[in-house]
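**Student:** What follows are several structures.
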Structure 1
Amino acid sequence: MVVVSESLVDKINRLRKEKNAVILAHYYQRGEIQDIADYIGDSLELAKKAQNTDADMIVFCGVRFMAETAKILNPDKKVLHPNPESGCPMADMATVERVSKLKQQYPDAVVVSYINTNADVKTVSDIIVTSRNAVKVVKSLDAKRIIFVPDQFLGGYIAKQVPEKEFILWKGFCPPHFNLSKEALLELKRKYPDAKIAVHPECNTDTVEIADFVGSTTQIIEFATTCDSDVVIIGTEVGIEHTLKKKNPNKKYVFPQAADYCGAVHCCDMKKNTLDKVAQVLEEEINEVILPEEVIEKARIPLERMLELS
């Protein structure tokens with residue numbers, strides 16, 4: 001258990017007030033960071049908060065592509081990332097050169113990029129989606145052929161919901177979710193036979209198929225805290241346990257062990273942000289997210305298309 005320094009929290013509160021800063025945090029962040037954030041949410045919710053904030057400064061507690069997204073949507077604001085080394089392996093699996101080449105190969109296809117992509121890949125995308133709105137967005141597109149980047153498992157899940165379209169799936173994946181096996185979930189189901197299983201669509205296909213519920217981080221939280229089962233087996237990053245227990249402490253939330261990956265489904269990059277680093281970037285205004293103007297202009301178009309539909 002992390003012992004939080006009250007003086008450090010006071011310092012963060014003083015600095016954000018002095019500098020008119022807003023702190024955004026993803027549900028996968030450390031609990032103590034979620035506690036000091038102005039807003040916590042999934043990728044879609046935080047994108048909306050970033051777009052609508054009237055703060056002069058945004059401190060984004062998440063991984064790199066999330067901080068980039070905040071900058072793209074707020075080019076005139078100062079966006080600070082507490083730890084620039086906090087990246088996303090899945091986002092790094094897609095490159096702008098290879099996506100551009102695939103576009104040339106399939107000129108009639110629409111490039112649908114998961115928000116979990118780096119800023120340069122967004123510049124060659126037609127529209128962005130999150131796990132929460134992906135099915136809705138893809139169904140709304142006129143195109144019959146979809147290039148989906150970079151998560152093959154989320155893409156495959158969407159393809160099953162939208163069978164009328166042809167999908168070309170990028171072979172990327174989220175390592176923590178990929179390593180969560182259905183066997184791990186079924187083992188817990190044997191221990192808790194009345195439990196419901198809720199998983200993220202980034203999980204591999206076999207795991208998704210045995211779930212009672214599949215959805216985004218926020219949707220999993222909504223389901224787990226309101227469903228009729230007293231025990232819910234959670235197939236996503238363990239950081240959401242903090243919010244689950246706050247929203248409904250009367251339920252039992254069980255997190256399986258992912259094979260060969262940090263024990264539980266655990267995003268090591270998400271945990272690289274700390275309270276010390278939040279205080280440091282606020283005080284020194286370091287680790288500012290800087291993107292070329294051309295990248296911001298081009299990447300903003302598919303992001304705004306998504307937000308209009310959402």
Structure 2
Amino acid sequence: MSVLVVDDLRTSLQINGGEYHAVREISFSIEEGETLAVVGESGCGKSMLAMSIMRLLPSVASITAGRILLDSLPIEAVSETGMERVRGAKIGMVFQEPMTALNPVLTVGEQISEPLRDHLGLSRREARKAAIGLMEKVRIPSAASRYSSYPHEFSGGMRQRVVIALAIACHPRLLIADEPTTALDVTVQRQILDLLDVLRTEGKMGMLLITHNLGIVAGHADRVAVMYGGDLVESATVTDLFRNPAHPYSRALLASLPRVDRDLSELASIPGRVPTLVNMPDGCRFMDRCPHAMEKCNSMPPPADVGDANLHMVRCWLYVQGGEHAA
């Protein structure tokens with residue numbers, strides 16, 4: 001059962017009188033209990049995609065085409081008042097920096113209790129009890145005594161656990177985790193990701209995991225979608241993508257990973273940088289950095305092509321044409 005279906009989504013920004021597509025014709029789905037990882041460099045449109053699903057776009061941005069279905073509810077057509085009932089209740093979000101996600105002048109217990117009262121109609125006493133239960137669920141030690149603590153009194157890892165408790169408080173159908181371990185050390189990262197896996201399985205949620213870390217993808221995702229310049233350039237199961245990357249950008253990302261079986265002097269890098277939104281090519285947005293770019297890449301965006309029964313999708317003229325570099 002699909003928790004989330006994104007169909008041909010386009011999100012545009014109005015900049016100096018011009019319209020620029022920050023997210024361009026994105027399509028994917030997330031099943032119940034499944035984790036889809038979205039990967040790519042900074043500036044590739046990952047967070048803009050998440051903000052589009054949450055309908056938390058800046059004033060200059062808007063969804064200009066496509067559909068977002070959450071359990072068949074068309075998110076793009078819901079009023080702002082209606083979205084206030086959806087956020088927190090049906091969609092939970094774990095942000096990458098908990099200190100900016102939490103209110104510094106409210107206790108963590110108050111912040112976890114608020115959606116329980118607003119969305120589930122619990123009394124203050126009931127919400128307090130449920131909030132302490134959630135703090136225990138995300139493995140915050142001495143939860144009852146920490147209920148009245150403030151965010152600054154927690155470590156980074158414990159603050160992220162508070163954010164997770166807040167995100168799952170109302171048993172959402174979809175959990176969006178936007179770089180949830182960026183500021184944490186490796187040991188705490190593993191704990192947080194393992195916790196998210198357990199909560200996703202227990203709650204039968206779909207999870208959209210946004211990251212630039214392919215190591216996290218390998219250990220914690222079922223499928224992966226690679227974004228570049230606002231385009232979804234490749235999607236596949238994690239196993240298939242790591243074994244048979246088709247798009248030149250996916251291959252470059254995997255080649256840049258440090259490996260224990262490879263000398264560090266062989267570590268590859270991707271030349272150039274992601275183009276700015278106002279300087280995006282009309283065709284394939286990776287063409288200026290691609291070693292296989294052709295004339296067609298400059299003028300025509302490549303179509304999506306599904307190459308096998310596992311729905312391994314890639315947007316690349318080399319792949320569509322069946323050239324020597326195709327998967």
Structure 3
Amino acid sequence: MAETVLEVKDLSITFFTKQGALPTVDGVSFTLDRGETLGIVGESGCGKSMTVNGILQMVPAPGRVTGGSVKLAGEELVGMREKELCKKRGQDVAIIFQEPMTSLNPLMTCGRQISETIQAHKKVSRREADQRALELIELVGIPMPEKIFHSIPGQLSGGMRQRIVIAMALCNNPGVLICDEPTTALDVTVQAQILGLINELKEKFGTAVIFITHDLGVIRQMADKVLVMYVGQAVEQVDAKELFDNPLHPYTQGLMRCIPGMDGGDGDLHVIDGSVPMLYDLPKGCLFAPRCPYADDRCRGERPGFYGAGGHRVRCFRCESMGEEGSR
């Protein structure tokens with residue numbers, strides 16, 4: 001049987017502001033097994049990164065986790081003391097951010113930054129940590145690792161800096177690796193190299209991966225299963241192959257049509273009309289109803305549940321009978 005390393009159940013995050021209590025993440029649930037990749041996709045402002053903040057228990061003020069459970073290797077993180085959480089972060093779960101310079105000290109050599117991360121979680125000598133750091137720099141495919149070990153981040157290209165961040169993330173063999181749009185700032189060639197590297201390392205170490213992006217093309221390449229988010233809610237949850245073969249939620253279908261070449265045509269790119277609503281001005285009914293070509297009076301007045309069977313779940317009234325009749 002597959003080994004579950006992360007279990008998120010009904011995770012909710014609320015920001016308490018002058019406009020009132022704003023539901024940033026609303027009841028998100030999923031499980032992640034060893035060696036598996038979950039892709040989380042959606043437009044900017046849909047709650048992808050905030051979901052990750054909730055998993056790491058790093059929600060910025062004035063927000064906080066207001067419900068749900070996050071179990072890492074069976075251990076509950078919600079409510080855990082900060083001192084214990086610090087031990088988990090970087091050791092049992094690690095994260096790669098979009099811009100590597102937000103994770104790197106511009107005045108410290110790359111090798112020392114990796115070795116300090118190792119020493120923060122393991123009782124090893126500096127010499128042992130430095131040796132491990134050198135091995136990791138070589139592992140992530142950087143040429144002349146000894147030279148890079150003694151270089152500061154500003155002397156490296158964007159792709160090489162991202163490889164250093166990946167080395168830092170992997171230095172303590174975490175069970176879960178979170179990739180928060182790690183290739184957005186890179187050119188296409190370097191992006192392909194980084195995606196290939198993450199897949200190689202996942203296969204080698206059996207690390208479970210959460211890959212966050214707005215790019216369904218990347219999801220198609222990387223993910224085993226997908227969670228599509230819209231305004232803090234999961235609107236479709238399914239295996240990646242099934243998602244691309246049979247997208248059911250109108251939002252997912254719209255995202256698919258936005259990918260060049262997906263429909264085989266050579267005309268103008270499709271755009272989803274409208275924009276993501278503000279949290280302080282959410283629609284009364286289905287959150288996607290103002291942008292949905294299929295919305296009716298029920299959609300505009302009532303929130304749909306999360307319907308589905310056989311691992312394909314959809315938050316849409318058009319799929320209300322999925323549990324009885326299968327996909328349609």
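Rule-based calculations on the coordinates, nothing more; no lab input. Everything numeric here is computed off the predicted structure, so don't read it as measured data. Cβ atoms are built from the backbone, for glycine too; each structure is taken alone.
**Student:** Give the label, chosen from 1, 2, 3, of the structure having the highest value of distance in nm of label points 7 Å out along Cα→Cβ at positions 37 and 277.
**Tutor:** Top value of distance in nm of label points 7 Å out along Cα→Cβ at positions 37 and 277, among 1, 2, 3, belongs to structure 3.
**Student:** Tell me which of 1, 2, 3 gives 5.1 when you compute distance in nm of label points 7 Å out along Cα→Cβ at positions 141 and 229.
**Tutor:** This figure was derived from 2.
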